[in-house]
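K.L.:
Each in structure tokens, the structures are laid out below.
No lab work stands behind these numbers, since they all come straight from the coordinates. The structure displayed is predicted, hence computed values, not measured ones. Cβ atoms are built from the backbone, for glycine too; each structure is taken alone.
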Structure 1
Amino acid sequence: MDRRAIFFISILFIYSVCIASIELKITMSSDEQSKKLVQDVSSSIFSLAPENVRVVIEMDGMARTVNEKVDVEERLIMSFFATYDATKNVYSANWSESERIVYSCTYSPKEERPYREFVRECAHYPLERAALRLLSKNRFKKYLRVTYHPSVDEYTSFSPDGKLFAFITDRLGGNRNVALLNLMEGTIRVLPVHGSSEYFPKFSPDSSRIAFQGSLHGFWNIYVMPIDDHAKNIVLISSGSAPAYAPAWFDANTLVYIQDTEGGNAMIRATLTRRRSRVNIEGFDMVFSPTVHAGTIYFVGLKEANFGIYALTPEGNVVCVEDSFYNEHDPAVSPDGRYLAYSCNALGYYAIWIKDLQTGEKWCLTEELKQDAFYPSFSPNGQIVAFSASEGFFEPDIWFVRFFKPSDSGVRSSPPSTGSPQR
């Protein structure tokens, strides 16, 4: 890990930080037929702006501001212009910075997607621009919503060197691809793979490659690709025609993943040279979502319609880690091996919970959001948990929350004791 990355990690994930704000200074204009669109986009921006982002929108000679009292450390200046082509029945919208168009989108009322999604696509650019700037400068408090696009943004993974963050998005042509967020620069780059959809990206221990579930050969397989020249050097890891999914790195040269069988599914261990063997796990109807820490494989086990989280130790023993009425999913282990993050429905909606594997104490990280949250992952130093959360009618977005313990904030330290909701 180079000095710049070490410095970035040391400052990015410290809880006690000086929170300064960004100002979004936006000029909005349109032709007569697009005035309502501009008004809807401005309302969306105002309603979603992070608490430490001041938004100033100038439109029709008037200015409106939200979060007016926050101190501004940095200003982002941009403009938005919308038009309507009556011949084609198409709305067109552009975002510009420094007189250069940086984002464009179109919409026709004849499309199947709702108008609200076009409004959100228009609004996402300045919101995401500000959020990524806050992230790269560590200017957020407990939560930071990172993405705002109406597309699906989910399945989170930090690179071990602390430089990159991967997730899956379908913002590029509607196809699911791996997206890389540069944590130091605050930029997002999509890695398209022609003819394939991707799920479950996972960084290799040396941060140079990504394992993923993809459909490059017409059905679900496990692949590994380098970050550089990604589409030219994809390696197929799984075999057979049965769907394979949810890869995790066991070590620098070995993966574990799940593959369907005639009687259910099985966990498979495979090397990068494609030597494969079945992992011996008994007593479950099916298994899902493996993740590995220090030779122990944590996974979701299904027994008689109940989901719980278990661990397969290096000695071959299966240990119950968390199994309640609330159907635990998506296990992730902190870098020091002490804490388990997972999603469950203990509050009546899916939230991200933490379990201290030493003391057994449990607490909720995302209770205040009141949104279904899934797919947690820890930052390399364990001080941030990333996850995806759904808002209303929209698809999931990426969020970051600072890791904390119940003693830090007086949060709920155990789930309710009654009820048996199902996912």
Structure 2
Amino acid sequence: MAKMMLLVIDSFGIGAMDDCKDYVATDCQAMTYQHIREIKKEKLHIPTMYSLGLGALVDGKSEPGNAFGYSKLAHHGADTYLGHQEIAGSCPKNSTKRLMKDIHQDMKQALEESGYEVRYPIEGSPILLVNEAAVVADNLESAVGNIINITADFKKMPFRELKKLGNVVRKNVDTSRVIAFGGPHTSIEKILSCVEETDQNQWGVDTPKAGVYGKGYEVYHMGYGVEVEKQFPMIAAKHGLPVYRLGKTADVLHGKGVAEPIVDTTQLLKRVAEAYHQEKNDAAFLINVQETDLAGHSEDVDWYAALLNEVDSWLTDFIPTMVADDLLIIMADHGNDPTIGHSNHTREYVPILIVGEKVKKANIGLRNTMSDIGATLCDFYGLPMTAEGTSFLDEIIDRKEFMISCKVSE
């Protein structure tokens, strides 16, 4: 039996990409790991990750005994959701920034043609009320124009119906993301009372104020140009391979099976070890440590360093317990340099550290897309290939030494 694990340390970049000037010029100074290390000095203790390849990638130290490399971001910008779609094997298309003030009329017509009742609930506002149950509006928490939100009262529109509505909205707008979400403990009246206009011409719902989050909250992310069915988690599900989505991957990756959106790092890592050792069959584990990204958004270097210390300490204890045929890939999805002067993601290269008893000593170099991860996961289990990406499996293992029982079911 073989298990392959992907641990994404959210936002743990290792230096600005060469094309950073085409996005946010100031981000060309971003070096999330290096800047945290400079500021925290003796208080950052991550010897395991350093020895597994961070030292070789950042300081040019001698190559470690395992496999390692780094990757570009092929998707536009630096986004957790889009990054994970890319990692899973389907890189999102370049999107266009849109605001409801510019698209509301066409969106209203498209929704009505799909059978929905649509009206403008607030005079002078471009937001749309659908079936008296869900509000289509701008996202107020992302970069302006990147995301359209659909906020629903689950007492009037169940989540399964909201997802159908979300797919219609997705087909009719080319923003980077459409997010459909809601909860049972708010109301459409409360949601509408929390609509506001920003000084950047956005009209949206203040969702925390609207009481949407909490027990019973559900969310459905839809990326632009993403082929979900050709991503590793969905390919695996189709062929009967269990996939555990633990941490933020439960929210940002489509799939089936175990999905636990644990935010607290201590609880998450405890759950990962527990699930790994309990699972006796072939299985994949897709894990995201979200709090590092939250620390980046908070511009809190102390918190970020403490989280890295915790992850490294966990790896130090966990890696020796891995079974011989198992593989662990440690990486990031973008940067979020807490020292750069703003709280947004930074477009940085991400490390790839590959661990396992049978992993070769190998430098897999610079990958042009993080989709190589999804392709490698599929290759490891003998599954059909992802929409994009090139497997590096033969660079890191000798196939003859592995006993992988997972077979593609026809």
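K.L.:
From 1, 2, which structure was distance in nm of label points 7 Å out along Cα→Cβ at positions 65 and 201 = 3.8 calculated on?
P.N.:
That value comes from structure 1.
K.L.:
Ranked on relative contact order in percent (Cα under 8 Å, 6 or more apart), which label among 1, 2 comes first with the largest value?
P.N.:
Structure 2 comes out on top.
K.L.:
Using the calculated result -8500 for helix-only ellipticity at 222 nm (-39500 (n - 2.57) for each DSSP H run of 4 or more, over all residues; to 500), pick out the matching structure from 1, 2.
P.N.:
It traces back to 2.
K.L.:
Say we calculate FRET efficiency 1/(1 + (r/R0)^6) of positions 105 and 153 (r between Cβ atoms, R0 = 25 Å, to 0.05) for every structure; which of 1, 2 gives the highest result?
P.N.:
Comparing 1, 2 by FRET efficiency 1/(1 + (r/R0)^6) of positions 105 and 153 (r between Cβ atoms, R0 = 25 Å, to 0.05), the maximum is at 1.
K.L.:
Continuing with the same structure: For which of the structures 1, 2 does the calculation of FRET efficiency 1/(1 + (r/R0)^6) of positions 169 and 265 (r between Cβ atoms, R0 = 30 Å, to 0.05) return 0.35?
P.N.:
Going label by label, the one that fits is 2.
K.L.:
Here is a follow-up. Computing mean count of other Cβ atoms within 10 Å over residues 193-200 for each of 1, 2, which one ends up highest?
P.N.:
Comparing 1, 2 by mean count of other Cβ atoms within 10 Å over residues 193-200, the maximum is at 1.
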